[in-house]
Structure 1
Amino acid sequence: MSFAPGPVETAAFMAAQAARTAPMRRHLYRKASLARRSRVLDVGCGTGGVTAEIAAATAGGVVGVDRDAGLLEYAASACGTAEFVQADCERLPFPDGAFDMVTCHFFLMWARDAGAAVREMVRVLEPGGVLLAAAEPDYGGLVEYPEHPEYSGSVKRGLLLRGADPLAGRKLGSLFRSAGLGTRTGVSATPWEGDVLSREYASRAEWIRADLELVLGPDRAEEVFERELRYAAGGKTVMVPLYWAMGAKPLPGGVD
C-alpha cells in the first residue's frame with residue numbers, strides 16, 4: 001500500500017469528515033451546554049479542526065489530546081486557542097476530575113480498547129460533567145442501492161485490518177453505561193446520492209483505494225472501485241448510520 005498521508009492530507013480528510021457531521025455536532029454541543037463549560041478535553045483530536053471549533057464555542061480552556069506527534073504539531077500551528085498534549089487515550093496525563101466536559105469525534109472506532117478509553121475519559125471528568133461521543137459510524141447498518149457487496153464488504157474488511165471497529169456506533173450506549181454514566185444515545189443517517197456521492201468518493205479516493213488494496217490487492221481494488229464510481233455516477237444511494245452518545249458522570253451520593 002503506497003498511500004501514506006501526512007498531516008496536510010489528514011487535515012483535509014478530517015475537515016471534510018467534520019463538515020458532514022457539523023449540524024449534528026452543533027445540536028449536541030447545545031444539549032451538552034458547551035458554551036458554559038470551563039475546561040474541555042478533546043480526545044483523539046488529530047489535526048485539531050474540531051478542537052478549534054470547540055475552542056470557538058466556549059470561553060473556557062480547551063485541551064486536545066492525540067498520540068500522533070506529527071498531527072499535534074499541525075494542530076498547534078493551526079489552532080492557537082487550544083492546548084495540545086501528546087498522550088495515549090488509555091493513560092491520560094491529567095488528574096481525576098480535571099475537566100467538566102470530555103469529547104471525541106470518530107475516535108472510539110480507532111481505540112485499541114474502547115471500553116478502557118471510555119473509562120479513562122470518565123476518570124478525568126468531574127462529577128456532574130459530560131462525556132460526548134459526537135459521531136461514530138456503524139458499517140453494519142450500511143444501506144446501498146444498487147448493492148455492491150464486493151466493494152462495501154472490502155471497505156469494512158479494510159477498516160478491520162487497519163485496526164478500526166466498523167461496528168463502533170452501536171456499542172456506544174453499552175460502553176457509556178458500563179462506565180457508570182447516565183446516558184442518552186441517538187443516530188443520524190443521511191443518504192448520499194448522485195453527485196453528492198460522486199464528490200464524496202472523489203474526496204476520499206486515495207483513502208478508499210488504500211483500504212480496498214489491503215483486502216483485494218492493487219489491480220482488483222482498482223477494478224472494484226471503478227465499478228463503484230460508475231454506480232455513483234448512475235445515481236447510487238449509500239447511507240451509513242452515525243451514532244452519538246452523551247453521558248453525565250454521577251454526583252457524589254448517586255445524584256446525577
Structure 2
Amino acid sequence: MSSPEIGIVVPTLGTRPEYLAQCLKSIRGAGTALIHIVMPISVPLPPEITTDLYDKVIADPGTGLAAAIHTGLITFPEPVRFINWLGDDDLLKPGSLDITSNALRDAPGVVLAYGGCDYINSENQVIFTNKSGKYAVPLMRFGPQLIPQPGSLFRRDAYEKIGGLNSEFKWAFDLDLLIRLSQVGTLKFLDRTLASFRWHDDSLSVGGRDGSVREASLIRKRFLPLWIKPISELWELPMRSVIKYAGTKVSRRRASPLT
C-alpha cells in the first residue's frame with residue numbers, strides 16, 4: 001500500500017482526552033492521512049487514544065505551540081505532499097481532506113485550499129459558521145484574519161520554501177504563515193464547510209484573545225509597504241477594538257447555539 005500524500009499534526013498536552021479522541025477520529029473520517037501527535041515526552045497518551053487513531057507520537061520541544069507544530073510537520077516521510085495541523089479540540093468534516101487535496105492536485109499554482117468552518121461550543125453545538133469566502137485573502141492584510149486554518153490544506157514544498165512557521169509568535173502565527181504563503185502562490189476558497197473550531201475558555205485562541213489581537217496587528221504592519229507603515233495606527237487601533245468586540249460576541253453566543 002502506498003504512503004498517504006497528506007499529513008496532519010495534532011499538538012496536545014494530553015489534558016483533554018475526550019476532545020483529542022474526537023479530533024483524531026474526525027481526521028480518520030476526513031480522508032487518508034498520516035497523523036502525528038506532538039506532545040510533551042513526559043506525558044503519557046490517555047487510554048482513550050488507541051493506536052488506530054494515530055501513526056506516530058513526536059516529542060514536543062517545549063518552546064511554544066508554533067515550534068511544536070513545525071516539529072511535527074517536518075517529520076512526515078517524503079511522499080507526503082500536503083500538510084496542516086489541527087487543534088486537539090477541533091474537528092474535520094467527513095471527506096474534507098479529499099476535497100482540499102483534490103483542489104491542490106488540480107491547480108499547481110494553488111498553495112493552500114480552504115473553506116468554511118463551523119464554530120462550536122464544548123457540546124459540539126454550532127454557534128455560527130464562518131463562510132468568509134474569497135475576500136478573506138486580501139482582507140487579512142489590513143483587517144481580521146477570517147481564513148479558517150482548521151480544514152485548510154497547504155503544499156509541503158511551499159511551506160518549506162517560506163521557512164515554515166515563525167515561532168516568534170505565540171498566537172497569530174497562522175496569519176503570518178498565510179501572508180507568506182500568499183506571496184508564493186494562490187490561496188483558493190472552496191465553497192464547502194470543512195471543519196469545526198471549538199470556541200471555549202480553555203482554547204488558546206479564546207483565552208489569549210488580547211495577545212492574539214496584538215500579535216495579528218504587529219504581523220499586518222510588518223508586511224505593509226514601508227511608505228504606509230508610519231500611519232498604520234490610524235486604522236489598526238480601531239481594527240483591534242472591532243476584532244476584540246467580535247470575539248466577545250461569539251463568546252456570548254455560546255449560550256444560544258444554532259443547533
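Each reported figure results from applying straightforward, stated rules to the coordinates on display, with no laboratory input. Everything quoted here is computed from the prediction, not taken from an experiment. Cβ atoms are built from the backbone, for glycine too; each structure is taken alone.
So Cα extents along the principal axes in Å, for residues 25-176 alone, computed for just one structure, reads 47, 32, 28; which one of 1, 2 is that? If you can, show how the numbers build up before the last one.
On the way: 1: 47, 32, 28; 2: 43, 38, 31.
Traced to structure 1.
The maximum of mean count of other Cβ atoms within 10 Å over residues 57-64 over structures 1, 2, that is, the highest value, falls on 1.
Work out mean projected area of the Cα convex hull in nm², for residues 65-144 alone for each of structures 1, 2, then name the structure with the largest result. Sorting by mean projected area of the Cα convex hull in nm², for residues 65-144 alone in descending order puts 2 first.
Suppose helix-only ellipticity at 222 nm (-39500 (n - 2.57) for each DSSP H run of 4 or more, over all residues; to 500) works out to -13500; of 1, 2, which structure was it derived from? Source structure for this number: 1. Quick one: log10 I(q)/I(0) by the Debye sum over Cα atoms at q = 0.10, 0.16, 0.17 Å⁻¹ came out at -0.47, -1.29, -1.47 when computed from one of 1, 2, so which one is it? Going through each structure in turn, the value belongs to 2. Could you figure out which one of 1, 2 the value 4.2 for distance in nm of label points 7 Å out along Cα→Cβ at positions 193 and 233 was computed from? Computing distance in nm of label points 7 Å out along Cα→Cβ at positions 193 and 233 on every structure in 1, 2 gives 4.2 only for 2.
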